[in-house]
Structure 1
C-alpha cells in the first residue's frame, strides 16, 4: 500500500457514474413491478452502499477509511439505467475507488436481478466524474518564494552541517512552494529578527526552524512575537497537532505563526523531521494568509464558516 501517514486529514468527495443498457420492455416491467424477483432498485442501491464501505476487501491497495456519506441515484432512461454514486469522507486519502466500486456494484446487481427477463443487457461503462479534497485542490498561491532561517548556535558557528535546511527545502518543493534562500543565524533574538525582517521584504513566507523548544537558548517564539503584527493561533495548533500525532514529545514545541506585513512567518522545530512535519501540516494552505493580509477578497462561497454546524 502507499504510505499516507504524512498526509493531513481533509474533506474528500468523489462522484462516479455507471451505465447499464436494457430493453424498453424490461424498464417498463421495472416501473410496473411486474418482475420474478423483488424490486431491483432498492437492492442495487443497498449493494452500492455495501460496496463503498467494503472497497478495501475487494481492491487490495485501497485504504480502509471511515465513510461519512453515500448517495446513490438510479435513473431509468429510455434504453437503460444511469447510476451515480456520491461518496464523502474525512480522511487522508481520496474516495474515488469507493465511488467507482459503488457504481459498479449497483449495475452488477441490477443485471443480476433482471437477467432472467433480459439477456441483452450490457454494462456500458463505469467512470469517475469528479473528485475533490486532495492535493490537486490545494494549489499554492505563492507569488514569490519561501525563505528558510535555520536558528542554531552550532550551525552558525560551523560546528555541524545543516540537515534541517535541505529537509525543509525538499518538503516545500513537494508541496508546490517556490523556495528562496536558506540561511542560518545563532539563537539570538536580534539576529533572528534581523534575518526575518530582511527576508520578509522579498518573500511571502519565512520559516524559522529551531529555537522553539524549552531550553535556555530557545528564543525563536519571543523574537518573532516582537516583530509580527498578528498571531495565527490556528496555524500553530495545526503544526502542534500534526507533530504530536507522530511524535508525542512534539507537545513540548512552542511553534509560532504570525503575519509580518503581508508575509507569513513561522517558527517550527529545529530537527529535520520536526521541521518537515510542520511544513506538511500547513502548506500550501497557510499561504492564503498572504493574500488575506493584502486585502484580497475570496469568493464567499469558498469560505467555510467555522461556527457552522
Structure 2
C-alpha cells in the first residue's frame, strides 16, 4: 500500500492522459518529427547536455547542504515525462514533438542518469554509488504509457474525428486535474516520509525554482538560435525546463536511500507544473510578438512537420 499511487494509479493515469493528448494528433504528426528531425535533435541535446550543466553550475555556486545539491542534479538528470507533454498540450504546442522527446529521453536516461548522478555524488559528497535502472521495465513503461496510448489516440481521431474534437475542450480541464490529483498522492501519500517541512521548503524552493526557470529560458534561446519553428521553440523550452519529479524521488529515496536528496524533487514537484505553465504561456506570447525580428505579427498555423 505504501506505493499505491506510484505503482498503480500513476501509470494508468499517465496512459489515460497520453491517450487524451493523442486524440489531438495524427500519425503524420509523429512521422514528420522524424522526417524533419532538427527540432527533436536540438531538444534532446539541450536536455542531455545543457540541463545537467545548468544544474551543476547552480549547485556549485550555492552554499547549501551537499545532499540537496545532489538532489538538484537528480532532477536535471530525469526526463520530462507526461507533465511536460500535458503542458505542451494545454498551450497548443507541438504535442507530437513533446511526446517523441519524452519517449526517446526516457530510454537515453537509462545510461545518463547513473552517469550524471554518480558524478554529482563524487563532486559534492565524495562518495560513489551503484545506480542501476531496469532496461526491460523502462522499455515496457515507455511503450505502454507513452507510445501505445498516443498511437491509439491517433487511430481514434482518424476513425472518429468528430468524437475526438468534441472531447478536446473538456479534456483540457480534466487531464491536468487528474494528473495533479495523482501526483499529490505520489508525493504526499506514497512518499510521505520525505515530505518537506516549511523550513526545508523555504531553503530548497529558490534554487529549485532557479533550475526550472533558467532551464526553460535557455531551452527557448537555444531553440530560437537554431531557428526552429515558433511552435517548436516553446515546446522545446517546456521539455528542457520541466523534469519528472516522481522519477527523481524514486532515484533519491529508493535507489540512493536518501530522504534528504528526495526532499528536493518533492519541493520541485509541488510548484513546477504551475511555474512551467505560466512560463510556457509567456514564452509563447513573446515568440509570436510582432516586434521580434524575423517573425511576422500574426500567429502561424501549427506545423509540427517542420524543425
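Since every read-out is calculated from the coordinates, none of them should be taken as a lab result. This is a predicted model, so every value here is computed, not measured. Cβ atoms are built from the backbone, for glycine too; each structure is taken alone.
When FRET efficiency 1/(1 + (r/R0)^6) of positions 123 and 259 (r between Cβ atoms, R0 = 41 Å, to 0.05) is computed across structures 1, 2, the figure 1.00 traces back to 2.
I have -10500 for helix-only ellipticity at 222 nm (-39500 (n - 2.57) for each DSSP H run of 4 or more, over all residues; to 500), calculated from one of the structures 1, 2. Which structure is it? The value was obtained from structure 1.
For which of 1, 2 does semi-axes √(5λ) of the Cα gyration tensor in Å, for residues 75-202 alone, calculated from the coordinates, equal 33, 20, 13? The read-out was computed on structure 2. When distance in nm of label points 7 Å out along Cα→Cβ at positions 67 and 107 is calculated, the result is 3.7; to which of the structures 1, 2 does this value belong? It traces back to 2. For the set 1, 2, ranking by relative contact order in percent (Cα under 8 Å, 6 or more apart) places 2 highest.
Look at distance in nm of label points 7 Å out along Cα→Cβ at positions 115 and 227 for each of 1, 2: the largest one is in 1. If P(r) over Cα pairs in 10 Å bins from 0, in percent is computed to be 6, 23, 23, 16, 13, 10, 6, 3, 0, which of 1, 2 is the source? The structure behind it is 1.
Each of the structures 1, 2 was assessed by mean count of other Cβ atoms within 10 Å over residues 91-98; the largest value belongs to 2.
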